[in-house]
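In structure tokens below, several structures.
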Structure I
Amino acid sequence: MSQRTPRRVIVASRLYPPEVGAAAFRLRALAQGLVAEGARVRVVTTAPPRRTAPMEPDDGIEVARFPVLRDAGGNVRGYIQYLSFDVPLFFRLLIARGDLVVSEPPPTTGIVVAMTSMLRRRPYAYYAADIWSDGLVALGAPRALVRLMRAVEGFVLRHAQTVVSVSEEVTEKVIAFGAPGSEVVSVGNGVDTDVFTPEGPTPVSSHPTYVYTGSMSEWQAPAVFVEALAIVRERFPDASIRFFGQGVDESRIRETSEALNIADHVHLGGVIPAAETATWIRGATAALASIRPGIGYDFARPTKTYAAAACGTPVVFAGTGVGAALVDDNALGWSCDFTPHAVAAAMIAAAEAELDGETGRRRSERAGWARENASLAAAGRRAARRFLRVPD
């Protein structure tokens, strides 16, 4: 293929709106950015779960969907589920016309994109939101599986024409796989700052209400907030937490709340649209985010932090590393050790800040920071320009 700028771009992903999630939102922002740069975009993805609210189509973006296996929670999560997307994807990409294919994790999708791109003699690019094999280590996966997935992930990263990442920390890890540093760039991450804003509907509550949104995974271990809530209620007896999202730790949250006899103060609301999520965050005493330390994910910057900041709501972040530094360095809330007592102290500080008016006074400042530093649309445009090799 010639070195002309690719204009027919295929985005291959198991997640895409109207499904709710950071990856789906990130890829929609990328697709919109590609269209803004003059590309014709075709998204090859899955049929959304039943009862998913439809979305208005985006101009210039064709979305091709295919049924996929999902787990009991409706997620495309697990190797059987991945393969149910990746195997048909192989044949779909073999016959698809395009100048460039963009892949995202997991590496099983990446290897399908790499193989079909080599057979079709066209380049592919990779959008590295994280390092998948690090997640396997965090989950305690067998060493043989970790070695295999590291080999697959490394192959995909090294042979991509271009790799973009969501942070400098992920970029460093990509380069450590042997990917050419000149072809790897961080474009940042964020949220839709037109949806997540300080203005809009806000639930009214007379007691401290904390909100956790998004994935409830093993490496986030959000049940620590339930343990902390039992301590917070000694100071604020009516305090409660609302969880929105899904994940394997959802059952542990429920079990912990029942064991501590606070189930009436812990609400599991499932997956909700982004606009509704923004409403709950906007009215919260604090948004909650966490990364369990010491398992290899201390480089992560949870999207939850950006969503809260965009709404002007402070964050309580449990953990260490980059996520904690993001909160501390930008005065976005409180970071604390990953222990129930430390988390409870931060949640109490947030409740006191709400009572004395500090939260309200800082709202516009936090939202302004998010508009400047956490616009997902801007990140999508940067990624699109990099993939299309548009000069800055």
Structure II
Amino acid sequence: MPRIVMKFGGTSMAGSERIRHVAGLVKREAERGNEVAVVVSAMAGETDRLIQFCREAASVYDPREYDVVVASGEQVTSGLLAITLQGMGLNAKSYMGWQLPIRASGHAAGLIEGIDAEVLEGVFRQSGIAVIPGFQGVTDRGDLATLGRGGSDTSAVALAAAMKADRCDIYTDVDGVYTTDPRIVPRARKLDRVTYEEMLELASVGAKVLQTRSVGLAMRYNMPLQVLSSFEDLPGTMIVGDDSIEDRNMERNVITGIAHDQNEAMVTLTGLADEPGTLARIFAPLAAANINVDMIVQSAHESGDGRVLTFTVPTASLAHAVAALEQAKEEIGFDEIRTNTDVVKVSAVGVGMRSNAGIAAKMFETLGARGINIIAITTSEIKVSVLIHEDYTELAVRVLHTAFGLDQD
């Protein structure tokens, strides 16, 4: 009997009517003879509302208590969906992260350490449907832990791997993965298939269809992912291994997609000593605070009285990053911290970069021709990312999409 995990995002769960629609999709899969586990997000906007409450309570809050607050959104939707499924005559029951359990480390952005699938096996033996709140687990001390924004995707893939599912379906408000955001570029194309590696890069640089960690998990366990629309009965996009994509024309498909990420904040430290160990003293406290650093640019100060270091962090982590650096100011040795949230990261992604030179040059020339200044650059084997002022976001995405031949005919 096929076994699948169905995950529904916040827009899919936004209100009773949509929850009833989701219940109908779950019922359809069960009636097809599939064993089904469902992972749900909080209602659209609910997590942001809960986070704002935490910020109003304290600018630098206790991560343990933050988890207690923000995990409540998914608990509400899992209970409501289970009630709705029961009303349709289905044997459904909700299971909190601690009841399985989903073992996690840390708070606010915890990592999944393991999942005991025996409870789920018992559910399937009784022809039941398990409804599980995404985004949450339990620490070895018995505390509730959350998995970071978008963590419901990670929950779904981890559960699919633990229960040896045949597929993990991610239902969202779009009908698949596009070459870029179709709200910015109406001529963007939906992709039938994308490799794990490409999706991993796209997710890491702002494509909001899937969370980065979920794609990494799927790649590790070779778990097929399918991105589908909750609202339209249309074919979606399969995320699979590179060997599952046949007849890939590297010459034509150099770039798979253009992504942008507005969740970037720039931090600049001035007056740094030009000596070994300076960078280690800066990034050690950030690592200890579990803050991810992305782009890094170091240069000599114009007046020659110290070096300047600029790097980016997620906007949500900016206050914590500044607090960690200020606390270590004496050890690091810097004059001042400057921050800027009026920036955006724009990226070009594609496995074809491996066999085609000049992608970065073409990207820089295209942006330069439109008067768009590049603040910072970072690259990988299949990605080039630039940091620019947020005012140029839509223009940059459009011109790059056209320059790399991604516009729909």
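Kindly point out which one of I, II the value -13500 was derived from, the read-out being helix-only ellipticity at 222 nm (-39500 (n - 2.57) for each DSSP H run of 4 or more, over all residues; to 500). If you can, show how the numbers build up before the last one.
Numbers: I: -13500; II: -10000.
Source structure: I.
Quick check for you: by distance in nm of label points 7 Å out along Cα→Cβ at positions 297 and 377, which of I, II is greatest?
Biggest value here belongs to I.
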Across I, II, mean count of other Cβ atoms within 10 Å over residues 73-80 reaches its greatest value in structure II
Computing distance in nm of label points 7 Å out along Cα→Cβ at positions 257 and 353 gives 1.5 for which of I, II?
II
When distance in nm of label points 7 Å out along Cα→Cβ at positions 129 and 321 is computed for each of I, II, the largest belongs to
II
Where does the value -0.64, -0.78, -0.92, -1.08 come from, among I, II, when log10 I(q)/I(0) by the Debye sum over Cα atoms at q = 0.10, 0.11, 0.12, 0.13 Å⁻¹ is the thing being computed?
I
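Name the one structure among I, II that distance in nm of label points 7 Å out along Cα→Cβ at positions 41 and 265 of 4.4 was derived from.
The structure behind it is I.
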Hey, FRET efficiency 1/(1 + (r/R0)^6) of positions 289 and 361 (r between Cβ atoms, R0 = 35 Å, to 0.05) derived from one of I, II reads 0.95; which structure?
I
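Each value in this text was obtained by applying a stated rule to the coordinates, not by laboratory testing. Note that the structure is a prediction, hence the values are computed from the model and not measured. Cβ atoms are built from the backbone, for glycine too; each structure is taken alone.
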